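K.L.:
Next come the structures, one after another.
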Structure P
Amino acid sequence: MTYCVAVRVDQGLVMLSDTRTNAGMDNIARFRKSFTYSVPGERAITMMCSGNLSITQGVKAMLGRAIKDAALDPEIETILNCPTMHRVAQIVGEAMCTMQGRYRSTIEMQGSGADASILIAGQRKGGKPRLYLIYSAGNFIEATEDTPFFQIGEHKYGKPILDRIIKRGTSLEDATKAVLVSMDSTLRSNLSVGMPLDLTVIERDAFDFRVRTRIEADNEEFQLLSHSWSAALRKGFEDLPNVID
């Protein structure tokens, strides 16, 4: 399984994913689920994937092949030269639809699930920061003021902190803390989600990555955040009034 979370606030975008995949309790591996694409000064895009790994790797390969071919033939449309972020989401959705049409029936005949989800977040020059959730069928929805974040994978453990903190006016720094706490809560409650983590932050109108880093299990800043959050929860619980005498 996996957990990926992406947030869109007025100041920009924050994306975080784990790297654990498993096909049973005795078959656990690490695979990167977060991928970045950029034309510095013009656009920056992050893609995060959940679900059937062969499907999402196939989508990534199709996007990468188009980018490579466009270097020789500029007429080929890719996520790095298309006119809008909405078109980026369409291109990714089309690749998802192609992969599902090619392999879904065969995968399901073998008893496995073919469902997959992809988060696309980014900004291009002349446009606003955008965040999209792409489904297995290739259709997608966009984050709005009412729903400023998306989660895919094991989302239930990390949702409460996001519901309480994330608003359009939340600072980029607080949004980053919120997604890290959301991931920490998920790591503590679900063994199918695991370190290391991949974090990317895109500041509004920068058209590049403010943060693009991997957080390992021994990362001191993440450990401090985790311990501080646990202590704050314990203190808050202890301060609650008793409900029985």
Structure Q
Amino acid sequence: MPDPPRILALLLDIEGTTTPVEFVTRVLFPYARQRLPSFLARHEQEPALREDLLRLRAEHSEDEREGRSPPPWRNGSPAAERDSATAYLHWLMDRDRKSTAVKSLQGRIWEEGYRAGELRGQVYPDVPRAFARWRRQGRDLAIFSSGSVLAQKLLFSCSEAGDLTPFIRAYFDTTSGAKGDPDSYRKIAASLGQPPGNVLFLSDVVAELTGAEAAGLHATLCVREPRVRPEATHPVVRSFDEVLP
């Protein structure tokens, strides 16, 4: 663990770090997938959805150029476009593509679920008390996830532990760059007004930690599953209770 006085901001991953992986894979993803066709039909005239569909078409064209054989995109009626978009979105979801358009659409579908009370965000029990402790210590807290900023805010504002957003200063998603790219972390540190050496990044993905370290951030591997043997290339914690206590 780096010298605590140097750490003025913490940057956190979500899936497998603040939140159980199973909540994302078994609750959130199926919820969005099931409701995708009706969501597209109900919101097809909205500018935000049209923008997402334009991004999606561009990504589809790139997949075709690269020979990845995505489902065909049929032009014509609005129904044909919805069917094409749905098939392609399912194809992207099956591959866990970190697509900005996919994440945007998922986030807005989840928004409806949270607002209706059908979804409640899940966090590990140590997360709320760690957030409060880091705030008392005067440290900033930010989130960096592949999920959209909207999805991040919904998860923490509608969590089973209550509204945790007052503890969080900033949110970053794929619009800031890929999570393995050192430039993403340089941009985030600058946005937080901190030199990289004053930021600690916590994630369960080694490739992300490597990218953060290359940018000059401190990086710690968060291993939530007791049976998982962590890789020894980074400092390891199994609970936020161990981080800046």
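K.L.:
If distance in nm of label points 7 Å out along Cα→Cβ at positions 6 and 230 is calculated from each of P, Q, which structure is the one that comes out at 1.8?
P.N.:
Q
K.L.:
Given a value of 19.0, 61 for Rg and Dmax of the Cα atoms in Å, point me to the structure among P, Q it was derived from.
P.N.:
The structure behind it is Q.
K.L.:
While we're looking at this one, here's another question. Among the shown structures P, Q, from which was the value -14000 of helix-only ellipticity at 222 nm (-39500 (n - 2.57) for each DSSP H run of 4 or more, over all residues; to 500) calculated?
P.N.:
Only structure Q yields this read-out.
K.L.:
Moving on. For which of P, Q does mean count of other Cβ atoms within 10 Å over residues 14-21, calculated from the coordinates, equal 25.0?
P.N.:
P
K.L.:
Ranked by relative contact order in percent (Cα under 8 Å, 6 or more apart), which of P, Q sits at the highest value?
P.N.:
Greatest value across P, Q: structure P.
K.L.:
On mean count of other Cβ atoms within 10 Å over residues 142-149, which of the structures labelled P, Q is highest?
P.N.:
Q
Any read-out appearing in this document is the output of simple, stated calculations on the displayed coordinates, not a laboratory observation. Keep in mind it's a predicted model, so treat the numbers as computed, not measured. Cβ atoms are built from the backbone, for glycine too; each structure is taken alone.
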